[in-house]
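Once you scroll down, you'll see the structures, which are given as structure tokens.
Taken together, the values in this text are just the output of simple stated rules run on the coordinates, not laboratory data. Keep in mind that what you see is a predicted model, and the values were worked out from it rather than measured. Cβ atoms are built from the backbone, for glycine too; each structure is taken alone.
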Structure I
Amino acid sequence: MVASTQQIASAYQVHFGRYGDVTRHAQELGLSRQGIYRQSQQLLETLEAAPQRIHDLQLQLQQTQQALEQLQLQLTHAVVLDDDKQAQFATVGQAEGVSLTAIRSLLAVLRPEREILSVPTLGRRSQAAAEKASVLLEVLDEFSRPHVRQAASDEIYVRDAVLMIVEQKSLCWTTGRLSVDASGETWAKEFRQLPNLEQLTRDGGKGLAKGVALLNEERDAKQQPGLVDQGDHYHALRGGGVGLRHAQKRVLQAFASVDKAEKQHAEESRQGRSLTGPSRRVRAAWKRAEAA
């Protein structure tokens, strides 16, 4: 890296050789004496530049090591979006209610200008994962359902009804089943799978109410404690909010009438007129405002 063997030999002859060694060395190499001196000089110049060269190489090595560390750090956060990872992404997205088309668009952001699984393929992979999960859910349901004591229930509709029961403290989704109906008997069948259920929070749906009634009839016949039927707060608060807005509107209108009556009373007082009528109107307005 520093110099050729010939340069080292020439420099040795020039600086450490005896009289006549330079001439003999030049003859052996087929060079002139001046050529030997030039090789010697080139070696000296190379050696003089060596410290700076070493410093530059050390700096370059340090920069390379820093770049390597940065790349290794990035690698710890890197995700390989191969077919299996794309399928996993689609499966979680479907479970969260994201459409396959939207999922593929998001994958395109993470993997621009590279091949991404098609929507049908993502759908097939998600369906396969769902089938595997269904088998596991049967095991988890058998373990978790006896622990449910308080739950909330409702149905949502896609094409048919999806019956849902959620344990309220953990928010564990203990039932999520597509059903052709949401009748009382269907709901009672779902409640029977929760043998230790003590309280159910629900809305005012007729199917849910009938299901609770059927279950309580069965428990009463077996001399078992009945299921406490609790109306949910959401619908009560929503209905209460509507009533509150109507009440606020009446109050505002009543106080507007009070302001108007008091202004008329003040005007009549400034004019020196009789205050009997205005005072009566002020008292009546205040009475209506207090009632509101």
Structure II
Amino acid sequence: MPRVPKVPPTLRFLPFRGSAAVRAGQLTHRMLDSDAWLRLLPDVYIWATDFDAGDYRTWCEAVALAMPPGAAIGGWSAAFLWGVGRPRRDDPVSIVLPVGRRVRPHPRISAVHSPLAAEDVTTFGGLPVTSAVRTAFDLGRQAPRLSALTAVDALTHRRVVRLPELVSYVAARPGWPGAPLLREVVSLAEPLTESPMETRLRLLLVDAGAPRPVAQHEIFDRQGRFIARVDLAYVRLRIAIEYEGDHHRERAQFQRDVARLNALRAAGWIVLRFTADEVIRHPDRVVRLLLSAVDDRRRMNAIHVMERA
């Protein structure tokens, strides 16, 4: 039987620098060359037994060990650590390098050079990461516009950064690359937005020339009893717009949706519901339905005004 290698407790779960472990007498170079350890990055190893190649947090831990002093995990990787977004299995870890710093190229590392002040870097879960406001600033400057807006919506919704704080941060850096895009994104941002698809739907309507809808609007009946909170709303026109996720296909949820829809209609609301397929693949259809509903409601309101006169 092959001998099971002795694994120091401090090296059992997280990536570590091989050279540091050798200097500390925890391992030898020969031990590192065995099948017990995986080399993730130059001089960065992990115990092979419990390694999950799809664990993005582990890759963040590994890349942090390979970064030079003054660098930080940034971009969507920082957003993930702040609790926003779900990286794909093979996505590289994004890092921000101060001017003059270098890191060895690797498929699991995506590096950008940018000025990085001390206040732009913080420690999150033991890892150097761009501050919440700097993370929003960086992602909000990256095209395409929808992706930039999605990032800012999500970060402000989770309240890791406040929109006024981001506005001030942007105003103090007018000449940075992507600043014009970010200023537009900030003007469109909506911290109440609860999902990327809601961001996409709202931007689709605004770009089509429709009025900007109110997000997460609460609706009550004439007796003041709560009926529903809708994703988007034109309050004066009593038009509710909602994105239907997969959870709406469950039977119990479907039954609740029917009761909710009937209550909204009884309160005088039109409810337009769209799936991801409609929003992504048939945006023109979504816009036509919405603008038609807006025109109908405006016509009806005008008739009511004339009748009362």
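Of the structures I, II, report the one carrying the highest value of FRET efficiency 1/(1 + (r/R0)^6) of positions 129 and 281 (r between Cβ atoms, R0 = 41 Å, to 0.05).
On the way: I: 0.05; II: 0.70.
When FRET efficiency 1/(1 + (r/R0)^6) of positions 129 and 281 (r between Cβ atoms, R0 = 41 Å, to 0.05) is calculated for I, II, structure II comes out on top.
Work out the source of 20.1 here, i.e. which of I, II gives that when mean count of other Cβ atoms within 10 Å over residues 137-144 is computed. This value belongs to structure II. A value of 23.1 was computed for mean projected area of the Cα convex hull in nm²; which of I, II is the source structure? Among I, II, the structure yielding 23.1 for mean projected area of the Cα convex hull in nm² is II.
In this comparison of I, II, the computed figure 21.8 for mean count of other Cβ atoms within 10 Å over residues 57-64 is attributed to II. For the read-out helix-only ellipticity at 222 nm (-39500 (n - 2.57) for each DSSP H run of 4 or more, over all residues; to 500), a value of -12500 was computed from one structure; give its label from I, II. So the calculation was done on II. Identify which of structures I, II gives the largest calculated value of FRET efficiency 1/(1 + (r/R0)^6) of positions 41 and 121 (r between Cβ atoms, R0 = 35 Å, to 0.05). Ranking I, II on FRET efficiency 1/(1 + (r/R0)^6) of positions 41 and 121 (r between Cβ atoms, R0 = 35 Å, to 0.05), first place is II.
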